[in-house]
Structure I
Amino acid sequence: MPREIINHQRFKDRFVKWLRVGATVGHAAHAVGISRSQAYAWRDEDQVFSKSWAEAAAAGNARLEDEAFRRARRLFPIRARSR
């Protein structure tokens, strides 16, 4: 594998890891040292990366939703209604 492709793959792998923990595309790109436009270009040209991106973004969004719900429940506890 040419060195350039290997280096790109390392960036892609790290980018996907950031998405998986709930980072935005901009934050993930910044964290790995690429531009948002580069990330989108790779997504458009690489089907495997595109699929990984979609799966990671879904997992990251679910993680953020779970955390938001957990925090909301702590602030506004749900109590059983008495009759």
Structure II
Amino acid sequence: MKELTSDANPRLKETGITVLDIYRAYAQQAYEPAEIAYAYKIELSDVHYALAYYYSHEQDMRDIEHDEFTVQQALFESGQEL
């Protein structure tokens, strides 16, 4: 199982895959954990670990999502792209 980075947007070390990437695939796109693991070429335990992290730090993760949305919206309104 991979560890998570400790930066502002936690990701699986050595992958660049964020906890939010995994959460969105699971909760918003309705992929099963095994499908996510296959798609990202990671262990199933990494998917479960990321989801557990999300739900254990739900408010922090929602704050990150809000910040991402705010930045994307500001860029869109200014005519720039991310």
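Derivation of every value follows stated rules applied to the coordinates shown; laboratory data play no part. Here the structure is a predicted model, which means the values were calculated and not measured. Cβ atoms are built from the backbone, for glycine too; each structure is taken alone.
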Name the one structure among I, II that relative contact order in percent (Cα under 8 Å, 6 or more apart) of 22 was derived from.
II
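Have a look at I, II and say which one yields 3, 15, 20, 19, 12, 8, 6, 5, 4, 3, 2, 1, 0, 0, 0 for P(r) over Cα pairs in 5 Å bins from 0, in percent, as calculated.
Numbers: I: 3, 15, 20, 19, 12, 8, 6, 5, 4, 3, 2, 1, 0, 0, 0; II: 3, 15, 25, 22, 17, 11, 6, 2, 0.
It traces back to I.
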-26000 is what came out when helix-only ellipticity at 222 nm (-39500 (n - 2.57) for each DSSP H run of 4 or more, over all residues; to 500) was calculated for one structure; which of I, II is it?
I
The value 2.5 for distance in nm of label points 7 Å out along Cα→Cβ at positions 29 and 45 was derived from one model only; which of I, II is it?
II
